[in-house]
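Q: As structure tokens, here come the structures.
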Structure 1
Amino acid sequence: MITNELLNPKSIVVIGGSDNIQKPGGKVLKNLIDGNFKGDLYVSNPKEDEVQGIKSMKNPNDLPQIDLAILAIAAKFCPDTVRLLAEQKGTKAFIILSAGFSEENEEGAKLEQEIIDIVNKNNACLIGPNCVGVLNQNYNGIFTTPIPNLDPNGVDFISGSGATAVFIIESAVPKGLKFSSVYSVGNSAQMGVEEIVKYMDETFDPKTSSKVKLLYVESIDKPQMLLKHASSLIRKGCKIAAIKSGSSEAGSRAASSHTGALASSDVAVDALFKKAGIVRCAGREELATVASIFMHPELTGKNIAIITHAGGPAVMLTDALSNNKLEIPHIEGPKADALLEKLYPGSSVSNPIDFLATGTAEQLGHIIDACDKDFDNIDAMAVIFGSPGLFPVFDVYELLNEKMKTCKKPIYPILPSIVNVKEEIDQFIAKGRINFPDEVIFGNALAKIFYTEKPTPENIEMPEVDEKAIRSIIDNSENGYISPDEVQALLDAAGIARAGEAVVTSAEDAVKAAQELGLPVVMKVVGPVHKSDVGGVVLNVKDTETVAKEFERMIQIKDTTAILLQPMLSGTELFVGAKAEPKFGHMVLCGLGGIFIEVLKDVSAGIAPIAKDEANKMIKNLRSYGIIKGARGQEGVNEDMFAEIVTRVAALVKIAPEIAEMDLNPLLGKIDKVVAVDARIRIEK
């Protein structure tokens with residue numbers, strides 16, 4: 001839990017405070033002093049009488065009652081110090097900067113657990129250990145720089161890595177991005193990123209709370225907590241962007257070795273972020289840029305006017321936006337002609353609107369006014385204006401600032417000349433504005449935000465299934481792949497349409513089943529995992545003589561226990577699957593089936609339960625959606641029926657969490673039906 005003493009302490013002690021500001025204990029004390037902490041500030045250092053002008057209590061026993069303790073001492077001394085402060089000095093908040101805990105070895109993990117037990121027993125809260133600290137508008141409780149501008153309307157930033165937090169702040173500050181708070185959670189011994197997001201959700205005040213949250217996460221230990229509270233914050237009007245590192249196999253190894261973080265399945269992380277409405281970023285610059293866009297009015301349409309006095313950046317921005325499915329619509333007509341008359345000869349208003357290197361502030365004003373009031377096919381403006389260093393551009397940036405106050409449409413300033421007109425950009429930022437120095441990073445980020453879906457509903461209505469029958473089958477099943485009869489029964493209980501089928505162990509039964517199902521039939525071995533690899537699938541068997549002959553051949557295949565017969569169906573091969581992901585629950589995946597699943601690896605994933613609307617979006621997000629929709633005169637697939645099966649698989653795994661893996665591959669889809677042809681389900685109790 002987060003205590004008020006952590007957020008707004010009336011007294012702070014730095015245990016291990018030092019005159020050496022190149023050490024964490026010295027630097028955090030300097031930052032507290034420089035930040036004009038308004039409460040009582042204490043230092044405890046056994047070797048000093050005074051530290052940075054503050055009397056030092058050589059023995060922590062001599063301290064008065066303390067709200068917040070910041071520890072910068074060796075790990076082995078931390079438990080006893082925390083115990084003394086929590087039990088005798090009423091301390092309810094601890095920030096432990098020190099390393100040497102669970103991120104290092106087993107002995108350190110024991111020290112960390114001892115501290116957690118003391119803190120929990122005394123209803124206190126702990127940030128760290130192994131972190132850079134906490135920064136908010138009440139105190140500078142970090143040992144790093146830079147200290148960003150603190151503003152109630154700035155961003156709340158929570159980071160699992162202290163050094164990365166510093167680098168992200170360094171990326172954001174020159175752009176003009178302000179911060180409301182920074183939490184570096186380090187080892188997340190008591191509170192990690194998820195707990196702080198939870199607190200921000202539960203205490204959110206639309207009048208006073210920051211509406212932009214940034215996260216840097218190395219491991220997601222409580223995905224359901226993050227999903228619940230991040231999506232709740234977004235529904236309340238917040239915007240959240242996050243980096244989750246460790247997405248590649250090599251990155252996972254790196255994350256595992258850094259503060260003990262264990263990377264989760266990246267597909268599951270992606271699915272969680274999509275379900276929550278979190279904008280996922282790949283790096284520091286993108287995160288800072290996304291946050292900066294969040295601080296502007298929301299983009300409500302995808303038509304962008306690019307206003308520029310330099311051709312190259314405009315072309316690169318056009319490419320970035322167009323490649324990410326945003327539009328740069330053509331501008332023409334009498335109002336466009338009227339605007340052109342106000343610009344120098346050689347200018348162009350067709351979009352990009354190029355008013356040349358000699359363009360003036362007055363001309364920029366005319367262009368912005370026209371885009372805001374005259375051109376209905378424009379939803380926002382990106383203004384590119386730098387300088388070759390020949391003359392100052394204070395007037396241009398002042399006009400830009402004024403227009404941003406009055407325009408109904410968002411204006412994004414792209415000011416690339418961070419050296420030539422540094423003074424002008426600094427003045428622009430001092431007015432509370434933000435600069436996007438790189439047009440391509442900006443364009444990619446804008447599109448990513450625009451196409452990030454809103455959170456799914458909090459309460460998802462699952463389709464009706466036979467829960468009693470499902471539980472009966474699961475409870476009576478052994479671990480491992482269940483039999484075809486049990487698979488069929490589960491699909492029927494879940495309401496998933498399937499092809500008629502029969503499992504036989506003799507040639508006579510095979511002939512009889514083929515006649516009942518109706519020829520032609522498909523024959524498949526039961527037992528081997530990869531049927532087609534061992535010659536265990538025969539299609540389009542048209543007569544009973546061939547049925548008997550193929551039975552005798554196939555039953556001899558290694559590991560075969562029986563033969564499965566189904567009517568020969570046609571349609572587009574589809575896939576729906578589910579996989580249990582530790583901590584996340586079940587991922588449900590869909591895509592094209594058959595060999596396409598292995599060759600294209602084109603799947604969409606969602607976390608169960610899944611609403612019908614979410615399932616439809618999963619299908620539409622597939623790269624192969626054109627085939628499902630019906631391409632070049634080919635019959636498409638009934639998308640509603642496909643989506644219905646996705647929701648029913650999601651409902652099945654929620655009722656039967658023992659399902660470790662499930663494949664419906666292929667399903668055959670046509671315009672009037674989607675039917676499961678082959679299914680495998682593995683149970684793990």
Structure 2
Amino acid sequence: MSKHCLFGILMLLISSITIGQNYHFGSDYYPEHFPLKDVARDAVLMKAGGLNTVRMGDFAWVKMQPNNNTFSLDWLVNTVDTLGKYNIKTLLCTPTAAIPKWMFDQHPDIMQVTETGQRKPYGKRRHACLNNETYRQYSEAIAMQMAKAFANNDNVMGFQIDNELMAEEPYCYCETCRLKFADWLQKKYKTVEALNSEWGLTFWSENLTSFNQVFVPRKGDNPGCFVDYQDFYSDCTIEYFNLQRNAIKKIASRFKVTHNICSSGFLYKLDMYKLAKTCDFLSFDNYPHTWTLENEYAPVDNFDFHPAMASMALSQCRGTLHIPFWVTESQISRTAGKQRKMIEPGKVRLWSHQELSHGANATLFFPYRTFENAHEQMMNGILDADNVPRRRYEEVKQTSKELFKIKSIIGNAFPIAKAAVIRDFKCDWAFEDGRISADFRYMRHIYSYYRALREQSITTDIISPNDNLLQYPLIIVPAQVLMTPELSIKLKQAAELGTTVVITCMTGLRDSTMKSFGGLLNKEIETLAGIEMQEQYALIKQENTKISIASNPTKEFTGGLWYDVFNPLKTEVLATYQSRFLKGKPAVVRHKAGKGIVYYIGTVPSDELIGDFMPKILSDASIVPLAKANDKLVDITEVKGTKKYVYAINFSDIEQTIDLSSSMKDILTNEKVMKQTVIKPMDIRVFEVN
């Protein structure tokens with residue numbers, strides 16, 4: 001063999017190792033809870049377990065700043081350096097989510113004010129007002145001190161700002177917030193007359209004569225005002241994030257800066273698209289068995305595990321910037337929240353593979369060691385409180401080897417989405433008070449369509465209405481209640497150029513300020529859907545209406561929560577209502593628009609109905625997956641790295657069959673696989689597409 005060949009092989013090997021090491025695999029570490037002499041011992045176990053990254057500092061404010069005039073960061077520097085000796089890098093967190101008691105004692109007005117006018121007491125976290133100037137000064141100061149202490153420390157790669165912003169009870173009703181809200185409104189509406197008009201304040205004699213009279217709304221107050229307040233507080237939160245981000249970047253611009261979205265990425269109070277624009281990468285905390293979208297909406301007891309739930313959260317995080325993201329807290333076992341299901345051995349391994357396959361560039365388990373006491377003492381870590389490696393540690397160790405091996409082969413692979421579902425945070429805010437439809441919840445509706453796509457093994461993005469729609473052959477627009485002229489134009493353009501567009505009920509009811517378009521529906525949406533709206537009904541979730549599909553007349557389906565009554569104009573009727581006074585009226589229609597197809601679905605259909613329609617929708621969009629599983633517990637994602645790959649994860653406890661569109665190669669065994677293969681229970685396979 002020539003020297004050139006040997007050199008080439010060596011460089012390829014080095015390149016593969018480097019790519020594999022680019023994945024951050026580790027844990028959330030809390031050295032403030034134990035003696036510093038433990039750090040070296042922990043580092044040895046971390047290294048042996050395949051961990052190369054820790055995240056720490058998020059709740060250690062009093063340790064970093066024991067009083068108003070003193071900063072104490074030596075312990076943190078020593079911890080970072082000790083871990084660094086074992087090639088374990090650190091993502092530092094600013095500790096501003098939980099204020100020290102001395103700060104409260106000196107500045108009790110830092111605390112939020114509830115909607116009833118009560119100042120919050122001390123004793124929890126996330127209870128300081130983000131607009132309070134004293135709190136902002138303290139927050140900026142600690143961020144600057146941390147940046148200075150680590151500006152030249154190569155063991156620190158970047159910062160997470162705060163922790164899970166807008167979790168718990170985010171809104172404040174203090175006078176500072178009211179005045180800032182008034183200023184925000186003046187910048188948006190320019191004149192108080194415009195504000196009165198857009199909010200409809202003539203109703204109930206609520207007209208304002210100046211911005212000084214602006215009030216802070218609660219759920220159930222004027223809908224336009226309430227949506228604006230939610231928007232305002234999301235902006236305030238992002239401004240608070242930027243306060244710390246800018247302080248760090250000013251001292252050391254090399255630091256990458258992120259934030260961890262709570263509720264497994266299903267938090268709807270914070271506009272992730274806006275926040276992501278100021279992040280170098282976005283992050284979220286993934287707890288597939290404990291914190292799901294139902295924790296945001298309730299009830300939390302109704303839980304049936306489906307891999308599409310975590311898949312949707314991963315797709316949402318990916319869809320903010322369309323670049324790799326981090327999972328800054330990944331579920332390792334039971335949590336401090338309500339326990340729904342036992343996490344059987346092997347499930348954490350599968351979740352880690354799911355995170356990698358959906359575009360994550362980091363998996364950090366929360367926490368490294370089980371806490372001995374206090375608020376989150378029931379959170380199991382990789383290790384128990386006695387620091388003895390057991391089954392969870394061994395599962396993490398196995399997972400690290402698999403992830404690094406796969407990463408070394410597929411490179412910086414990223415999902416190839418063939419479909420997209422639009423999610424607009426302002427729409428969620430518009431539905432928040434229940435006036436439009438009392439029991440309708442926006443994210444549940446989105447999830448139904450997303451899950452139907454995933455059950456057809458279609459890699460799907462969750463995207464902003466401001467995103468580029470032309471890159472997807474299929475766009476689903478669920479309940480886009482707030483319609484802007486820009487979005488209606490983009491949807492029309494996409495359809496005319498050949499995209500299949502699925503529009504569901506409640507889309508186009510209001511403009512961006514919650515004001516109607518002067519009719520039942522936005523005219524551009526009516527035209528695009530090929531319908532003429534006649535009436536609209538909203539019902540509680542206990543009631544539904546029977547629906548029949550023309551292609552499957554013997555099977556009975558249902559729709560609920562909302563019913564559109566419309567005339568189809570040059571459209572094909574695919575489904576009709578079959579009960580109540582709605583009997584015989586169209587429920588679902590299909591319309592040719594330019595080179596594309598537009599579906600309009602006039603109700604909130606059952607999951608079975610969406611699932612029955614999805615193959616036809618995909619056929620119209622000419623979408624065929626590279627691989628398909630017939631069981632809903634098999635998660636399949638198409639990714640592109642050094643080549644095209646299919647990443648398959650079997651979450652079921654039985655062997656499953658996968659149909660491939662062509663012969664492929666299993667990258668872990670080098671086995672050539674023909675058009676059908678199997679995947680073992682609770683296992684993964686990655687195929688290279690020829």
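Values quoted throughout were computed directly from the atomic coordinates according to the rules given, and no laboratory measurement underlies them. All values derive from a computational prediction rather than experimental measurement. Cβ atoms are built from the backbone, for glycine too; each structure is taken alone.
Q: With semi-axes √(5λ) of the Cα gyration tensor in Å, for residues 381-572 alone derived from the coordinates and found to be 39, 22, 19, which of 1, 2 does the value describe?
A: Working through the options, I get structure 2.
Q: Using semi-axes √(5λ) of the Cα gyration tensor in Å as the calculated read-out, with 54, 40, 18 as its value, let me know the right label among 1, 2.
A: Clearly, the read-out refers to 1.
Q: Which one of 1, 2 has distance in nm of label points 7 Å out along Cα→Cβ at positions 269 and 613, as calculated from the coordinates, equal to 3.3?
A: So the calculation was done on 2.
Q: Which structure, out of 1, 2, was FRET efficiency 1/(1 + (r/R0)^6) of positions 181 and 389 (r between Cβ atoms, R0 = 35 Å, to 0.05) calculated from, if the result is 0.35?
A: Source structure: 1.
Q: If you don't mind, another one. From which structure (1, 2) was mean count of other Cβ atoms within 10 Å over residues 197-204 calculated, if the value obtained is 18.8?
A: That value comes from structure 1.
Q: Which of 1, 2 yields 4.3 for distance in nm of label points 7 Å out along Cα→Cβ at positions 29 and 621, as computed?
A: Working through the options, I get structure 2.
Q: Oh, and also: For the read-out FRET efficiency 1/(1 + (r/R0)^6) of positions 173 and 245 (r between Cβ atoms, R0 = 25 Å, to 0.05), a value of 0.40 was computed from one structure; give its label from 1, 2.
A: The correct label is 2.
Q: On mean count of other Cβ atoms within 10 Å over residues 237-244, which of the structures labelled 1, 2 is highest?
A: 1
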